[in-house]
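Right after this note come the structures.
Quick note: the coordinates plus some simple rules give every number you see, no bench work behind them. Just so you know, these numbers come straight off a predicted model, no measurement behind them. Cβ atoms are built from the backbone, for glycine too; each structure is taken alone.
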Structure P
Amino acid sequence: MYRLTLTALAAAIIAVPAWAGSVQAKEYILTAVKPDKLVMVDLAAREVAKTYTIPNATPGVLTITPSPDGKVAYTLINRWESISGIDLDSGKEVFRADFSEGDIRTKGMFGMTISPDGKEIFIVQSPVRLGAGEYEVMDTHIAVYNTADGIGAKPVRKLPVPRRTAILTNSTDGKKLYAVNWDVTVIDSQSGEVLGVHKIRNWGRKDHSEPDVLDVWPQWEQASIFSTPYYAVRTDVAMDHPEAFQTGMLTLDLESGDFNMENFEPTAAIIFSTVVNPVRRNEVYGVYTTLTKIDIDKDVLVKRIDLEHTYYTINVSGDGKEIYVGGTMNDISVYNSETLEKIGRIEMPGGADQALASMRVIQR
């Protein structure tokens, strides 16, 4: 009887995880559609799991920054003049920061990130004083908000930042901010002190023009590597030479701080945004009218396929097996990361467009 009881107890303990233990986190995509909807997509089910209406959000949602625990989505809304934090369980607005006050109109300029502990939101702001006959352009800055301040939050500090900063991200330890503008400015997240600069436009590379970068989409959460394409012209060959125009890949490791820029092909397609595979970290995928796969160890194009329409933004599953392309129109398409074969499609609610909205992957 005693042995039987112990056996039953052991069996019960072993069985507990199957029904009562912690459930393994699933991956979801957070995106948004016009004019005021936040959308959570169940990637395994290939369907929209929840849709949330964001108060006073029109004409659309721009940057989306999820909390590290996947419970709250912070969105840049209201003509880029407010942040709204939406609880993903209740659908309630739990955070609100309205930027403009009195005669100062302040816009958030794409760049927004959250500290690794989820306690602070950082956003690049561009204020203008509205006069009777003129606008006074004021200095850009990073406004820092405590997420615990909830509705009606005000900045707890402001840090200087160069103009044209459209991407803002943290180092993985939270001590540094990386502000991507003409260069990458490395900033102390507490004091605002400039700790260093990674040169982009001012790279001074021999036989090359200044490079050009367009990037406003945050999608580094899986590999903790920021990546973006750049375009440059070789000055050592004629303009009609087939290799005169070059496309390259910029990567910034948010853990180590390693920064790299290398050409990988004579320009053959436009790429808007890219993402690094978190498992095969030499693989970068880019999107616009095509889906592109690049090997950044060898600095070569691996494969490129045409897409059914334009997509602005791209992300990747945590196991590195699936690629998600979205933004622009009313769907997210899913591709096998090895073959680039299309394996799924998720339609947005009401057929609404995502436009410039971010597309972030969370676990919950």
Structure Q
Amino acid sequence: MILAAFLAGASLGAAEQDRVIVVVGTNSPADAEAINAAIARSPEGAEIVFRGQFLLTHPIRLLGNRTYRGESRTGTVLKQADGANLPALMASSVYLDNQPWTGTPIAVRHLTLNGNRENNTESRTVGLALRSWLSVVEDLLITRMPGDGLLITSLSADGTGLQTTQVNGRVSGYLIEGCSGHGVHVQDPGNSVTDWILSDNWIASSGADAIHLENAAGWVVERNHMYGVGQHAIYAHRLFASAICDNYIEGFGEGNEAGTWCGIWASLQGGAASTIAHNRIFNFAGERHPDSEYRYISLTVNYGTGLAVVTGNAILGAGTPRGIGLHFSAPEGRAMKIVSTANAVEQVHTPRFVGPGVTVTAGQ
């Protein structure tokens, strides 16, 4: 059975005791119901602590204005049960309830989410579906998901869109590995999920993109390490005052599907400038698909005149005819201004491609 109890201790006052709830796993189908019951009883401001091994047959509903904490990535493991085929292991309650507003802030820390994808083949289960603003996710291991590892979304489970914004979150210090979809997926067909920080993470063996941002406006993407990437390492749509800096990409386009794959692909918005700097982009496994093109940094324009600084990046290709180091292009009727300095580009067939409507300078 699961024990959901108030944490006792001589050092805690009565009010503080009421706000710390410990849930103990039994590694049985009863776990999800017991966790959700404990969360439903918790007051705002509570910390829900997960202890032990949990078997999930239903998604965990994350109410806002609460903290959710495991005891460690090995001490707290939440695993999808065989054949459960859930939409998500953990999800903001407003995501599951298909509400048109974002959830109030939450924090999720110090635990493992195991999607058990080999035994859940009829769903695209994500590890954590976050639809809450001003939220923090840190020190997680997300592994073996049939879908994306981490989904930050302006859509609900049934596709209901937000009528509010969903800004100012931080995701850091996690490992996502062996997920069939994207490692991190920001799903935002509107313009709600802006101004987040994605930093200091490891993303390994993603079936699609390691980091896929449908809206990168105001985002800072920095100090992430990606390897075993099926498609793009970083896909960042709608850069607007954004920064993609100091990331380490060991490879990209490593799957079996032919295509045009990029270490960093980004589209620029007019009206603000963005920075792409000090990234280390390689393809240690080789540009191996004979029908693919490999672009290490590729920029285009979404509207107006895009402006970006591209500086201090280190690119080392695989020496095939399929590699392009820096690729700058603007669709007809749009323009791009690039300040490009001090980039090291080696062992690629085409060090730099500059299309019509693009101006490249060394800056001031």
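Observations on the structure shown:
- Relative contact order in percent (Cα under 8 Å, 6 or more apart) derived as 8 - corresponding label from P, Q: Q
- Test item: semi-axes √(5λ) of the Cα gyration tensor in Å calculated as 35, 29, 21, pick one of P, Q: P
- With distance in nm of label points 7 Å out along Cα→Cβ at positions 137 and 241 derived as 3.6, matching label from P, Q: P
- Parent structure of the calculated result 28.1, given that mean count of other Cβ atoms within 10 Å over residues 145-152 is the read-out and P, Q the choices: Q
- Structure responsible for 0.25, with FRET efficiency 1/(1 + (r/R0)^6) of positions 105 and 281 (r between Cβ atoms, R0 = 35 Å, to 0.05) calculated and labels P, Q on offer: P
- Given 0.95 for FRET efficiency 1/(1 + (r/R0)^6) of positions 113 and 201 (r between Cβ atoms, R0 = 25 Å, to 0.05), calculated: source structure among P, Q: Q
- Answer label among P, Q for the case where mean count of other Cβ atoms within 10 Å over residues 49-56, calculated from the coordinates, equals 16.2: P
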